[in-house]
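*Asks:* Several structures are given next for inspection.
No lab work stands behind these numbers, since they all come straight from the coordinates. Note that the structure is a prediction, hence the values are computed from the model and not measured. Cβ atoms are built from the backbone, for glycine too; each structure is taken alone.
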Structure 1
Amino acid sequence: MEDKKEFDVLFKTYYSRLYCYAFHIINDLEASKDITSDAFEYLWLHFSEINATTAKSYLYAYAHSKSIDYLRKLCIHKEYTKYVELTADDVDNHFCEFDERIMMIRKIMNKLPANTRHILEECYIRRKMYKEVAEELDISVNTVKKHIVKALRLIRLEMNGKKDLWDT
């Protein structure tokens, strides 16, 4: 019971001082209250191990340490927010470019011969194995491979702006 009385005296004596100390460091009302409460919780949990004459030092050291930790986390959060703001436009541009490329590939695929386009769609869009496609179409696996090679070559050429090789 004596520990509780000593703790109450420390709490009444140092709570507002410790709160002001934390607030002076971090300039945030709610975070200062949290840090101060945490400091007293830490003191209460370890009160039997701490000498009452050094309790003030423990409180201030704890509050100082947690205040610095809070500022570090705040700084990291601000840096992350700044990074996200700076890269948001890049990400949007990347996805716009990606969508444009997909649309271009779809247009090019529509120019492919029907069999070649069908085989390409089965293998790349529906994720079927060459062997599956060959069995479904009653053709050899090598024929499927030739259609895929032809389709990819034509798509690559068209994407690079070389449209004159469609007849090969």
Structure 2
Amino acid sequence: MLTIAIGTTNPIKIAAVRSALELGRIAAEIVSIAVRSGVPEQPVGFAQIREGALTRARNARAATGADWGVGMEGGVEFDEDGACWLYNITAIASGGMVSHARDGGLLLPPTVATRLQNGEELGPIMDELTRVANSKQKLGAVGFLTGGIIKREDAFRDSFGRALAPLLHPQLYSTAF
């Protein structure tokens, strides 16, 4: 049976992987393990978010000997107009191959963007706005801002599903690795 090590103990991210595997009818044993991302607590920009996900995936696989290591990293990116976008990247490490994908972005409110530019982290900002402790292990920013239409688990399931594509169809992606 396929073994998958997820580089987190966050129940939202674990549930996202379980849900995607169920939808795809992929039988796997899942283990979760806390590993380092190698990036700041608040990753900013595609490069940092991707690096965090890749590092978590590799570290989870190395620590457990699993067939696949999965890393999930949320972060923000400022566009040329100064708008701040929230998204996450999932990476899957499998042997010498690594696949990664991002979910759809969410525009953050200008007041949140300003605080992020001033060095604050999104989690505590959202805890304050929502009045929910540790909101990133619950509805998260995406869930709060979309009125529950898109839950944090949905966003991570989306990026995990997208990252699966090269592993499910390696013949189509053979030159991508």
Structure 3
Amino acid sequence: MDRRQPLPRLWLMTDERQGDGLWESLEQLPRGSGVVFRHYSLALEERRAWFEKVRGVGRRHGLLVLLAGPPSLARAWKAAGSHGRCVRRSPALVLSAPVHSLREIRTAERSRADLLFLSPVFPTRSHPGARSLGRAQFTLLARQTRLPVIALGGVNAERARTLRGSYGWAAIDALSA
């Protein structure tokens, strides 16, 4: 990625629940949006095949596509970057980290992540019963770092507008066809 380009403010997190609706969701994303390809439950070969299709759509529509997994796998699969907890500085890759607490934010900063996904802000179907941060705790945590913070977990466009300290937002359901 050209480091002079701003990081996306809108992100689609992929999930097996999207099924073939994923393709319509990708087509509807505005140019310059980001995609974190997850699909963890698939066998490696099937996951790679899905990723290649997503990456192809991403190229055609100007989307930044990150692979959830280690940077070495992201490089091998020609992803624009890597999303995960084990971030290490890797030239030419965008590195994002999922965070849920100040301790995890500091760990991601030491690992030199480029972008943080702070969650869950609100209750979410992806993690039923998980304790959510709420607006106040999200704002408090987001303001503890200079890194761009993406709000994730039960977020949609309307809720995203009410969050302070957010660089942008990400979703599965709110951006799924």
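*Asks:* Among the shown structures 1, 2, 3, from which was the value 18.8 of mean count of other Cβ atoms within 10 Å over residues 74-81 calculated?
*Replies:* Going through each structure in turn, the value belongs to 3.
*Asks:* Tell me which structure, out of 1, 2, 3, gives -27500 once helix-only ellipticity at 222 nm (-39500 (n - 2.57) for each DSSP H run of 4 or more, over all residues; to 500) is calculated.
*Replies:* 1
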